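Multiple structures follow.
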Structure I
Amino acid sequence: MSPVRSSTRQAPAPADAAQSVPPSQTLSRGIRALEILAAAERPLSIAELASEMGVHRSVAYRILRTLEDHALLVRDDAGRMQPGAGLAVLARAVSRDLQTAALPELTQLANSLNMTAFVAVWDRQDCVTLVTVEPRHSAATLAQHPGTRHSVTAGAPGIAIQSSMTAEEWSVLAPDLPYRPEAAEARRLGYAASHDEVIAGLSSLAAPIRVPGSRPAAIAVVYIRRDQDQAAVGQALAASAARIESQLA
C-alpha cells in the first residue's frame with residue numbers, strides 16, 4: 001500500500017498582493033501626483049494623471065483617494081483632479097517668516113511698478129516661487145503661480161541667489177551646479193537681470209534675500225516691456241530685499 005500523502009493547500013494571496021509597494025514608494029507617488037497637478041494648467045483626469053505618473057489607473061486611483069480624503073486635491077463636476085484647499089493650509093507654514101516679511105514689499109512693488117512681483121526660494125536644483133502678488137490696477141499681467149519651479153542656474157532669481165555667495169561658497173553648497181559669471185556682476189550691482197531664459201519673450205529682475213539659518217531667496221519681478229529702466233527697478237528690488245532682511249534678522 002502506498003503511503004498516504006497529505007497535501008496542504010495554501011490560501012490564495014490577497015488580490016492586491018502583486019501590486020503592493022513599499023510605503024516609501026507610495027509616499028513618493030503621492031507627492032509626484034501633487035507636483036503634476038500643481039504644474040498642470042487645467043484639471044486632469046485619472047487616466048491623464050496615471051499616464052504622467054507612469055502607473056496603472058488602479059494605482060493612481062488609490063493614491064488620489066487618499067489625497068482627496070486629506071483635501072489635498074478635489075474633483076470637479078467631470079471628475080477631473082485639481083489641487084485642493086489643504087495644500088494652501090500646508091503652504092502657509094512654509095517659510096512663514098519670509099512670507100510675512102515679504103508680502104508688504106511685494107504688494108508695494110507690484111502696484112508701483114505695475115508688474116507681477118514674487119519671492120523665489122532655492123530648492124535643490126531649482127528655484128521655486130513661494131509667494132506672488134499681481135498689480136491691483138492692470139488690465140493684463142503675467143501670472144507667476146506659487147509652486148512654479150525652474151532651474152536655479154537660469155533666470156534672474158537664480159542668478160540673484162547665486163550672487164549672495166562667492167563662487168567658492170557656491171561650489172561647497174552646490175558642487176554639481178555651475179556658478180554663472182552674471183552672478184559676479186549681480187553682486188556688484190545688488191540685483192540680477194535676465195531675458196528669454198525661463199520663458200521666451202519675458203524679462204526678469206531679482207535681488208537676493210539672505211535668510212538667517214536658511215538658504216538664500218530672491219525677490220523678483222517679471223515683465224514684457226523692453227523699454228524698462230532696469231537700474232531703477234533693480235535698485236527698488238534691492239531696497240525691498242534689504243528691508244525684508246532687517247525684519248528677519
Structure II
Amino acid sequence: MSSEEQFETSAEVERLKRTYQDYQNANLANTLWSAENPGNQRIVAERVCALQKLLAQAHLLPLTNARILDIGCGNGAVLADFLQWDAQPNYLFGLDLLESRIRSAKQRYPSFSWTLGNAECLPYADAYFDLVIFFTVFSSILDAKMRVHVAYEANRVLRPGGAILWYDFRYRNPKNRNTLPVKRDQLSHLFPNYRIQLKSITLLPPLARRLGKLTDLFYPLLASFPPIRTHYIGLMIKSSSK
C-alpha cells in the first residue's frame with residue numbers, strides 16, 4: 001500500500017479505533033455481549049459446532065501443524081477455540097487495532113503471538129499461514145478501499161490451498177451505523193481466486209438474548225427459519241495454483 005493510500009484510509013482507521021473504544025467504554029462485553037447470557041452462549045456454541053464441521057469437511061483437521069492468524073482478534077477468545085482442534089499455541093497469531101485488546105489477549109493467552117497493528121499492512125511473510133480468521137471484521141470496515149487493502153494482505157500471507165474462515169453479518173443492523181455487511185458478490189470481488197462456501201447461521205441476537213431459561217428449547221426452533229439467521233459462516237479456499 002502506497003503512502004497516498006495510507007493517507008486515504010487513515011480516517012477510517014481512526015473511526016474504527018473510536019468505534020471499538022466506544023464499545024469498550026460502554027462495557028458491552030459484560031452487558032449486551034455477556035458470556036453469561038444463555039442466548040449468547042447458544043450463539044457461540046452453534047458457531048463453534050459449525051466451524052468444526054466446516055474444518056472436518058475440508059479435511060483440515062487436526063490443526064496440529066497449521067499456522068493460524070486471527071485478524072481483528074479482540075481479547076483472543078475466538079483464536080483460543082482452535083486449541084480444541086489440536087492447534088498449537090506457538091502457531092496461533094492475533095492482530096488488532098486496539099492496544100487494550102492486545103494487552104488483554106496477552107494476559108489471557110501468553111503463549112500465543114499477539115501484534116498491535118493495521119491489517120492493511122500485515123507484518124508476516126508471503127504464504128506464511130494455513131488459515132486466516134475474519135470474524136465480524138469486514139462489516140466493521142465502511143471504507144471500500146480499506147476493505148480491498150485488507151483482503152489483499154490476507155491473500156498475500158495465506159498459502160495456496162489455504163483457507164479463510166468467515167463469520168460476519170448478512171443483514172445490516174439499522175441501529176448500528178458502524179456496520180455494513182459484505183454481500184456474496186462483494187466477497188467474490190474481494191477474493192477472486194477462492195472457492196467460497198457460505199451458509200446462514202445465528203438466530204437474531206436481540207431475540208436470542210431474550211429467551212432466558214427457554215433458550216435450549218426455542219433457540220433451535222427459531223433458528224430453523226432462514227430469514228432470522230443474521231450471519232454467514234463459511235470457508236473460502238484459496239486456489240492452489242500460483
Structure III
Amino acid sequence: MKIAVCVKQVVTRGWPLRVNDAKTWIRDQDASFELNEPDAYALEEALRLKEKQGGEVVVCSAGPARASQVIREALARGADRAIHVESDALASADAFTIAEALAGAVRDEHFDLVLTGLQSDDQGFGQVGVVLAEKLGMPHATIIMEVQVVDSGLRVKRELEGGWFQWMALPLPALLTIQSGINQLRYATLKGIMAAKKKEIRKAAPGSGGEGATRIAGVYFPEKGKKTQMIPGSAAEAAKELVKRLREEARVIES
C-alpha cells in the first residue's frame with residue numbers, strides 16, 4: 001500500500017508569540033516550531049498500516065524551507081521518503097492554497113491512501129484534507145478513530161457529536177483526516193535519526209494555483225479588561241435582575 005501523509009510545521013505550544021511589524025502574522029524568526037500534533041497521529045497510523053500491509057509511506061509538506069525540520073523528524077520516525085512543496089508564501093496560506101500546492105505535488109504519485117491530521121494547531125481550519133480530496137478526485141472521510149483494510153477497500157470509524165461513532169466503507173484510493181488520540185505515538189530513535197539523513201526529500205514547486213480564497217487583514221492579541229456592573233436593590237431584586245441579564249445578555253442560562 002502506497003500511503004501519503006501530509007504534515008505541517010506549527011509554532012510550539014506554549015511559545016510566547018509576537019506579532020510581526022505588518023500585524024499580519026507572527027514573527028517567524030522569534031518562534032520555535034514543531035510537528036503539528038494531529039499530523040503526528042496521521043503519520044503513526046500510516047506507519048502501522050505499512051507494518052501490516054507492506055508498501056511505502058511518503059511524507060508531504062507545503063511550507064517554507066524551515067519545514068524541512070518536521071519532514072526530517074517524520075523520516076526519522078519511519079517514513080520512507082518525502083515531498084516538500086517549498087515556498088515562503090505558504091507559511092500563512094489558507095486551506096485552499098495549501099491543498100492546491102499539495103495536490104499538484106502528489107497527483108502523479110497515484111497514492112492508494114492519503115492521510116492528514118484533522119486540523120492544524122495554528123489556524124485550525126480543518127479543511128485542507130477535504131479540499132485536497134476534492135482536488136485529487138478521491139472519496140474521503142473525516143475525524144477518523146480507527147482504520148481497517150478490507151478486501152473492498154477500507155472500513156473506518158468516524159467520531160460524531162455526543163459520544164457517538166459511525167462506521168463507513170470506502171473504496172481505494174481514498175483520503176482520511178485523522179483524529180488525535182487514534183493511537184500511541186512513537187518517537188524517533190537514534191538509528192532512525194541517522195537513517196533519515198540518507199532518505200530522499202523531493203522538492204516541488206508550489207505551482208500557480210492563485211492567491212487563495214482568503215487574505216489575513218490583521219492579527220492581534222485579545223484585549224484584556226475588566227468590566228464590573230453593580231445591581232442595585234434588595235438581595236431578591238438583585239438576584240432576579242442578575243438571572244435576567246445572564247439569560248438575555250450573557251446567554252449562559254437557557255430560558
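So here's what we get for this one:
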{"quantity": "With distance in nm of label points 7 Å out along Cα→Cβ at positions 79 and 151 derived as 3.4, matching label from I, II, III", "calculated": "III"}
{"quantity": "With mean count of other Cβ atoms within 10 Å over residues 159-166 derived as 19.6, matching label from I, II, III", "calculated": "II"}
{"quantity": "Answer label among I, II, III for the case where helix-only ellipticity at 222 nm (-39500 (n - 2.57) for each DSSP H run of 4 or more, over all residues; to 500), calculated from the coordinates, equals -8500", "calculated": "III"}
{"quantity": "For FRET efficiency 1/(1 + (r/R0)^6) of positions 55 and 103 (r between Cβ atoms, R0 = 35 Å, to 0.05) computed as 0.75, the structure of I, II, III it came from", "calculated": "II"}
{"quantity": "For 0.94 (Rg/Rh (Cα atoms, Kirkwood Rh), calculated) the corresponding structure among I, II, III", "calculated": "II"}
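Every number here is computed from the coordinates shown, using simple stated rules; none is lab data. Small disclaimer: the values here were computed from a predicted structure and weren't measured. Cβ atoms are built from the backbone, for glycine too; each structure is taken alone.
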